[in-house]
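Taken together, the values in this text are just the output of simple stated rules run on the coordinates, not laboratory data. These figures come from a predicted structure and were not determined experimentally. Cβ atoms are built from the backbone, for glycine too; each structure is taken alone.
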Structure P
Amino acid sequence: MAIYFIRHGIDDEGYRGGWSQRGLVVEGYRQAERLGCYLKENQSSFNITRILSSDLQRALDTANEIARALSLPVESSQSWRETNNGLIAGMPHEIANERYPGLYFSELRMDERFPGGESPQDFFTRINISFSKLCNELESTDPKENVIVVTHGGVINIIYHILKGLTWTNKNAHFPTSYTSIHKIEYQADMWVVTAENLTEHISSDQAAGMSN
């Protein structure tokens, strides 16, 4: 039993991410397309039975490319969204910096919310609940069921902290999460453990780069 967390493909980096509904750029579609082909070619090893996804467009675009290759439906949900950055979601960086100077996720207090959005603590709590719910659901189903979750760098980073027993804050260094990277966790000896980190075999090294978004 495994969960494959996948970060979305590259989107337009000139805008604030978070709850932005901007989709993938052409390169991001190509990354997702290659990932879909890779998963299909290796389906005997991955044995993917479900595709879950954040309902933000960049994640959905990625999930839909995977779904097209594997002939599986996509189950989308707000639960797997990146942090809610409220009023600056999808705003050009230049405008966001003019209107909200210094407003960055890493600069917030843990209990301080983005205007119209979440606090870091809110974000962590939401992902922790979503992750626990999915794990509990899978533990009660077919042990051969393997699931993909297409989501965001910040979400995957929180999950790494949970599984590795590390205290998470919005000021911590991020675990590597390249665009369309694969992060595998497996259920072993009654616990979930990380068994593969930031796999990018399906894409070239120059396309694998990318900071959390």
Structure Q
Amino acid sequence: MDIDRQKIIKNAYDIAAKAYADMCFYELYDKPLDKKLYDLFFERVVNKGIVLEIGCGPGEIANYLKMKGIDVIGLDISDKMIEIAKQLNPFIDFRVGDVFDLKFKDNSVAGIVAPYLIVNFRLSDIPKAFSEIYRVLNDSGQLLISFHSGQQELELDDFFVKGNTIPYTYFDSDKIKDKLVDSGFKIIEYIHRMPYEGEVTKRTYIFAEKKTTAQRAI
């Protein structure tokens, strides 16, 4: 991702941070499928090591996983989001972080959740992000990613705050699945859902697993 676009995205989330947290911190409890998927993610990574939430925002999903017993670290590009996440969840390790340059060793992470991480990216940005995620996951490490389904690049005005503008992309789900496969992942589940009340877009959820060394050799 080019530096200018990344700065625009970071700034937009910094501006939106408080309003975003006020509106979204408890929204998981109105999304039954999402909770079930995070429960399944928990079952697949529990007692296997550190888990990352990349694009953690105010930390509602990290909180959900931590309460279930996972050692989770939350990362977000926005300093303001991380400040709020620490205030709301003082028992969780939150850090400013960038999916394009993860500060973790190779093969050091058991699982990654990336809820709507890619929604501000272009399709051309995706391989680098998936490459970094792949690098830090251990063999058979789990990834759960979600995003808005569609085929549209747009600019959102009034993003949580009047006059706050941010680039946004609705992705062709098959293209994201293919990018994961190209990056070395095995697709485990591939789920679409219709919008919940108050939403306007279809959503896609993909469970993927980093292939083991033996699988990669085949």
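Each of P, Q could give distance in nm of label points 7 Å out along Cα→Cβ at positions 122 and 146, but the derived value 3.7 comes from P. When distance in nm of label points 7 Å out along Cα→Cβ at positions 2 and 162 is worked out for each of P, Q, structure Q gives the greatest result. As an exercise: relative contact order in percent (Cα under 8 Å, 6 or more apart), calculated from one structure in P, Q, equals 18. Which structure is it? Matching structure: Q.
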